[in-house]
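Engineer: Below you'll find the structures, each written out as structure tokens.
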Structure I
């Protein structure tokens, strides 16, 4: 049988794992060990020569097991399976999404370099770029969805910094689902790349998971995930992943070794478990989100709904074109503006019953939060307004519950919030 013709969801059960090496166990065991025994000293020497790049690998030679900070069977099997969805040559798994992002950026950037990034991005990424990297004397230029290639290039050139080294984008953007054109960013990358140094384009694909968008196909060099989200999918593990070419991921794994932020064996095992149901979970979440979005679009207490499906009909020509080219689904993330402000948004969140008030996303359970004061609390206040991250914005991650029950919960929470605000206003009179 030709396994190369099979779909990733079929290969998630067995790819990269040989039961004969683990007493015939149908599932990969947890290799909860810090170190591995060499057959002899010569083998240990050879393994270290390859691991540290002292000597080149022979054709088809694999890195031998040395120490779980360098490699571990759970991570190796997991990383090989992750590559299938994005058709990547290699991947590296980390202890968190932020460790994947920070390690990738630190590997390719030096003091004095310039980073171009899209806005908004996840709050932790924003803090890393605008606070930590500044301490490393790495400057950055941000741009908003909808800005043209020419406008972005002009802004970069206006800095006078000739060391444009990396582009980091998040699309759809967290929390507003704003769309960034990956292929446009790839052209900007090419504009500033030289024979001596290629600009690196990384894409945070967390909102779409490995299923609904494949950035490498559109010119990205690296794909980043908070694997906590759709890949893990059960809100019981923290992890991150970075995918790309063998050359680039090899460099990232090298820095990962010395930073020590690789994922643990049990984390790898949990993610392998979750990958087996990734497609069925995400398909159900997307189907639920479509119904919830349709309900919110028609509700009198909701002003704007930020959902990819809305862009298919109401978006600009540019948004429609990007949507058609980059995405295979409208996803399962919805943000919306509730009539009023923080008081109304908080009242809505406080009255949810089935949907839980918590940050994170992509899990089997539906979650809701207030980006302005929670996930994006540290973002510059003026920039939050420009990016529609206002006091009335609520973000909802749709889970796999029955969609009718989700709509019922949102209905009662909206009604309860309106009543609560009216009563409070009456008491203040």
Structure II
């Protein structure tokens, strides 16, 4: 069958899996095993030669199953399916989004190097950059979403480590403000600072949109990173991460993953395969709901500002409009808004929600709300948060698949409690 003519949503149930290899089971079984039996000692030798890069694979030759720290059928099939959405050559699945991000940074940065990153980013990422990497003498420079290419280049040069730039990591849309970063601009900056001896890698955290609503590799990114816990998992019942990119870059990432031992477990792979079958229908409903919720919030007298991509075409700056038109086929399902009254009003609103749950994740079937200033971004210095519009007034909402009028009704009664 010619899979190349089919859309990813049609292939999520079958791609990469042969029922004949699993007693005819319709769904891929959970290969809950630590190790795999070789047919011969020579076969085992050959598998390890390929796994450790001792020799190159011959035409049509594939790496066989060795040990679940290196490869496992559940992970391999999942990785094949994830590649379809982003049109990537290769993929690696991790035990969490942070393990995916940290592995990328550890692989492409060395002591003395410089990391350039967009601000704001997820709080865990910010902590890893500004605390963990600093202990390794890896310095970082953050830039604002509205920074021009020239301003960013000047920041790099002022760092004193321009010749040591190893990685650019951006998060777009930004968590939790939905600020947009131009991927093509960042790719151009990476190319400008690359040399014949060292490629500057551009990594894009695409968690906020998931693989349905943005495809960074098409805009010049080298790697796309996900917290697969979010839209890919989609049911708030699994923790996982993923990285996608070229075969050459992914070979390095998978190599480090092997020795860090932070690959996802077989059951996690099975859970994600289950979730990906409904990814398109779930996210389409979430996006429709978010549009209605955002319109309600925009007209509410106790809301001073709504951060929602769907308003950019009519309210955004020319720069934002251009990025949105280029990078996003949908406004997604993440909304943040400033409530009038600071932390007290925000907490009162959050504490009185009934249908919407007060929890710090996103992308699941249920609607969730949280207070970034004191929760997901608590570790970021207050002055930095305030400069990035992450204030005590800000509330972040991940819109789920419930009936949108019920979501709005829950918000209404929570507002009325203030």
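Rule-based calculations on the coordinates, nothing more; no lab input. For clarity, every value in this text was computed on a predicted model and none was experimentally measured. Cβ atoms are built from the backbone, for glycine too; each structure is taken alone.
Engineer: One of I, II was used to calculate Cα extents along the principal axes in Å, giving 84, 56, 40; which?
Structural biologist: For Cα extents along the principal axes in Å, the value 84, 56, 40 is produced by structure I.
Engineer: If distance in nm of label points 7 Å out along Cα→Cβ at positions 90 and 258 computes to 1.0, which of I, II did it come from?
Structural biologist: Going label by label, the one that fits is II.
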